[in-house]
Structure 1
């Protein structure tokens, strides 16, 4: 069952109440992940997972310790506070921790929909049936999955900050095979009605059939048109290496020393925007509880700047863009993406729950 805002707040406040020395910050994450797997044109697996993670950070004397549990009863939370305090006491040296922030105001993101959060196995099976009917007609074999579920993120600290976000999503991934030829298509949506299983299957099948009579090409120059999912793969590594402020500050980024310079073609714009309507897993706050801000990293080929967390922003005497990971960390603000499922799809960072919306488009 989805944890509502009141219950999330109750757990967070209870965990903080057991912190007896220093300040505390608690992060709560709940997820549900039903999944139907397909192979050889048939369903071969139905699974469902539910998980709860409560992570408590205790800051005392310039040192920070963290402990995690998957239980929310009083005794478990009391033990969690003792473990986090003990971890902080074991740290030697000053970790240069950014301050815990007070209450913030967040822009709402309508990221939750019952139709995707509560989809039943029978409904997923009907979607598979529609896809398999197309495969049987075209004499190909399908493999893949249909998944849905919800996520809850909440956090609170000793300075009165509290943030909560619920989101849901539904995904269908299909690979069609015929001999050595294969084609793939994936779609992720917030509302179940926005996902057409026949369209996903038909796209995968069309790619597969188009590769049946593949032939070798002579060496030479060819115009290649990449799908958005393929474009996001090099973008993912570019983001990992270069788009976070820490990498820029340490001169490890291709953006280092290039602010205001034209680094790419004038037809390239790269932005991070958690509020874009296609950013399926977006959250309006980062792991430091700061509101997320849309950021132009490259605008018409010109470097605008990286994304910031509190610590890197203080060093550059600027403000955070809402891209912080849980502190303390050695990564700096999150700057990577791991999945992009459709034209202009949103990309998700597992380390913080979300990074936001990455686009690279022609102008």
Structure 2
């Protein structure tokens, strides 16, 4: 690598734009009464009208807003894509906010399978976006970590939308700051294992946050569960590192040989092994590109929405989820709006599971009776 000359400093402290992108507005530090801010002018707005927020939620801008409204889930964007195979995921948060073309993203209807409506059961807020320096990944990591920590410290669940998967590092590190190092288990849905040692000589890219988190003790390898991996990696050396550190992985070869139900049950069981807290990391390239083509590093032979949605609901309902991330939506790579649409639905499924847990519905394979009785009171088997 070319060394950076000692007489070539990274920052110009006299440039106000470099300070401004990380400085909160003065009026947010004053006497504004805390609470949520609804920017909709009308009682009901279609998807093409007005300011967009995740799942149609009102906005919160400070921790005091979250606490005053007893917010269950705060959704925030983090537009980082410096270490990406193809740039464009920085606009993922905007694409997901606009993931519905007709009805607004937060249109309140119950989940068809569970009859639980997360929009009405939960208090959800859009917490805006983390500050990002589009010239430097390393300058952006700490602001993201600070914002995620700020949300988690209020007891609210942060739901981070990226952005590339280098975000896993500040997201998990922030939760470790709050809940303790090695105390948070991680279920990681991805086509790639993201545990290489470095990428093009760099120690933090979208291909190695797993290794950095484990090496630095923020997460335990034993409590790192990977689902949906495929492709040509890892190589033998990296696979050895993963095994030496106790990572448990469920690749598509397992799905092909044993079936999805078996793999899903194993992953859910392992997610509760040794930790009271769970973080869910969802890379959109875990889906087969036939369903989600708008990602930077697509891999064939991926999971389907029919497979993914139930496990996301179950993890959020059955486990103590304290954080979620959805990353690598690259809208410029999308042939239609289908990747944003599926990402929007992923959010809804996770929120449905969190709402189910809030209501005390934690049983495996939960379906509402009226959802499966066929309209005629059909008596179906209790377990598929």
Which structure, out of 1, 2, was P(r) over Cα pairs in 10 Å bins from 0, in percent derived from, given a value of 5, 21, 27, 24, 16, 6, 1, 0?
1
Of structures 1, 2, which gives 8, 21, 22, 19, 16, 12, 3 when P(r) over Cα pairs in 10 Å bins from 0, in percent, for residues 62-237 alone is computed from the coordinates?
1
Calculated from one of 1, 2, relative contact order in percent (Cα under 8 Å, 6 or more apart) reads 14, and the structure in question is 1
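Each reported figure results from applying straightforward, stated rules to the coordinates on display, with no laboratory input. The structure displayed is predicted, hence computed values, not measured ones.
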